[in-house]
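What follows is a group of structures, each given as structure tokens.
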Structure 1
Amino acid sequence: MTLKAFRSACLDFVANPFYVPESRSVRYIADALLVLEDGKVKELGDYAQLKDSYPEIAIESYPNYLLLPGFIDIHIHFPQTEMIAAYGAQLLEWLEKYTFPTERQFKDKSYADTIAPLFVDELLRNGTTTAVVLAAVFPESAEALFEECDRRNMRMIIGKVMMDRNAPDFLRDTAESSYADSKALIEKWHNKGRALYAVTPRFAPTSTPEQLTYAGQLLAEFPDVYLHTHLSENVNEIAWVKELFPENQTYLDVYDQFGLVRERSIFAHCIHLNSAEFERLAAAKSTIAFCPTSNTFLGSGLFDIERTIEQNVKIGLATDVGGGTSFSMLKTASEAYKIAQLKQQKLSPFQAIYLATLGGAKSLCLDDRIGSFEVGKEADFILVDPRSTNIMALRNPETVPTSLEELSDRLFSLIIMGDDRAIHSTYILGELAHRRS
């Protein structure tokens, strides 16, 4: 039995602040003691009340910092790491010009092995402790990332892309090989340690009906794996789907006919949905990955947060690197706020941090394991420095917030101005995984 304790201001969530008043959904302790046992949360409470219960533990103290659950990024592309910030195209042209040539390199396992630690380092540097990740079409790319995340004991969801048409020859699999490769990866990695698998057709235009049938077969054979794909990102993409699947009423119907719309299904973007699609996602308990930086970078459109919440569809935040422009969930939340503003909608600081923590966990059906400091949960967490740059130090006083109003103001400045420099340290199962140099 290994006990550890951390003293700091601490924030997590006990309910959803989109539906429950923030005074009843936010748990904030200005001087908290977080106690861990064997990498899981043993107790969280006021330092003054708990300190005498653990006289034998050397407490790590971090005054003026904020303890948060680790960030959860529910849509990101591993083989696009090195092509982040590729100039000047919308989705379909961008895929042809930049994405597909870059992903070609990941057929080489040794190449994937060199990028995997860089990718994971960037996640941890930015306070992300769990991510839902698309690998390349090659199983070697998924293997490389699974191995790296396993070495670091990370709770990660990864899948090999399935893509058997409308892509260069060098980047296609077949319906049969995608099934066989995905099944082998599931049997090797799903529920091994903290690894989980996502069946990952890239998007409907790059999969034949036969391949989508195989994707549905994998979900039937392994009911607790995830489905991870793209939906209604770009108007030209939607028109293309209509040409390829003329018998279907909507883009979502294409996935639905193959049994891919269900709980644990994650659909990235969802900018241009109609009412029937929102209703179907809600009924199926599927999840939308909100990707604000890529939605604006690729000119795809403005996501409708308000409607998603009104329709009671599960939602999480996503960086979507490399269409997304930063690994930072703080920067991602900042762009989410601005999109809400452009839509004449609201996204409060607490709502944004909820989406990046417990909301992300709920969207992945992992809220029994991660996302907050409930007793028994896996202790993935971060220490955040609200005064990490000169301008942030000027903006934020060197005192600990004592009210939710003060904390909300501090969080908002952190979201708008923060980046990887604001992440003082990142912990996986209570073990230090990154510390700011």
Structure 2
Amino acid sequence: MNRQLILWILALIGLAVGSYGLWDRFANGHVNAAYGSYVPWGLWVAMYIYLVGLSAGAFLFSTLVYVFNFRPTTGASPAGDDGHGAMEAVGKLALFTALITLFAAMFCIWLDLGHPARAWKMLLQTNFGSVMGWMLWFYSAYFVLLLVEFWLAIRADLVRRAAHSGLARVLTFGSRDVSPEATARDRRRLRILGSLGVPLAIAFHGGVGALFGVVGARPFWNSGITPIMFLVGALLSGGALLTFLVSILGPGVGTRQHRDTVMLFGKIVLGLLAFDILLEWAEYSVLYYASIPAHADALRLVLFGQYWWVFWVIHLALGIVVPAVLLVAGRRSVAMVGTAGLLIAATFLSVRLNIVIPALALPEIEGLERAFSGPGLTFHYFPTATEWLVVVWVVSFAALVFLAGLRFLPVLSTSQEAAS
């Protein structure tokens, strides 16, 4: 069965199953969510920073193509392609992935708001003394940059399709020039925008890390290394997701260029995985060895608490050990490298959950958990069915938009295909 057809079926099933959770969120508000006064952030916030990281990582991988002109160097294909056309298609795929995951992230955090209809106030009545206020402006600038850069990346392909596709004709916005000079001009603009986007992506996702890192009341977050860990995690998870997508969708699945591209990305992801492990070891080992209660108690919850298996099984075993083995032992296998990418990308949500929840699950004042009782006054948190179903719906909807883009937009087309 066609791989995209399988993805369509899975996404449609997920959308149908998750629809109940979305209805419950809008019909009953936050009543059926497990977070409360003591643990005010839950699965949706973790999902938001996870998806934002995927977006930033995918975008930064696109700069390998548009800014640094990076490509496999194992030789030309039989057709004479030096890898540039295939990498251009990968760049478009990376930009489109960044757009879709950013949309999904914003939708997740919008649902988490107590009054979603007031979200516009953050943009038009911004408190610039707040890290969160700055983040919204970074997001807006990043979204516009992604849209413009993606349009430039597919503009020439849209013009070529315009004679046969009404959608392509509309999306050209009147552009008709596909001459070598116009294509070269698009590439120069892409390089400029990609160069501007690098500090912007670092700023907005580093800002997410700073949003946690500046909270002095939560010692588990309050660290100068927190924004750096967020950035490296974004590169790792976004790069792993892109590696998986390239391995199963292409461009040029089964060709030598496809294999070379997947192997190249696998090497980059392996290096990022090693760097991420180093940062995590440095952070956790220092906190645990110092044994300062305010810092170490949250870490003990991560390592030995009720949900110890999230760290040891999902994150460490499935998200680090197995992928590392696959990337090293299967470095010549597209399937093994793609599987490693999927495991890293999918299990990285556990990393975000272990950042958000344990720091909130500890009383800020000794005895607080016994001082009051009532709905929401608990330090125990595990996502409810409604929270999980909303996530299923958001991911499924994003997947459907992504697949529709692959179907109706020239995301995976190469310059050689377009010329023919």
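A short reminder: the numbers here are calculations on the coordinates, not readings from a lab. Owing to the predicted nature of the structure, the values given are computational and were not obtained by experimental measurement. Cβ atoms are built from the backbone, for glycine too; each structure is taken alone.
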When 1, 2 are compared on distance in nm of label points 7 Å out along Cα→Cβ at positions 131 and 291, the highest value belongs to 2
FRET efficiency 1/(1 + (r/R0)^6) of positions 203 and 323 (r between Cβ atoms, R0 = 25 Å, to 0.05), calculated, reads 0.30; among 1, 2 the input was structure 2
Value 32 of relative contact order in percent (Cα under 8 Å, 6 or more apart) was derived from the coordinates of, among 1, 2, structure 2
Distance in nm of label points 7 Å out along Cα→Cβ at positions 11 and 27, calculated, reads 2.7; among 1, 2 the input was structure 2
Rg and Dmax of the Cα atoms in Å gets 21.1, 69 when computed on, of labels 1, 2, structure 1
Matching -24000 (helix-only ellipticity at 222 nm (-39500 (n - 2.57) for each DSSP H run of 4 or more, over all residues; to 500), computed) against labels 1, 2 points to structure 2
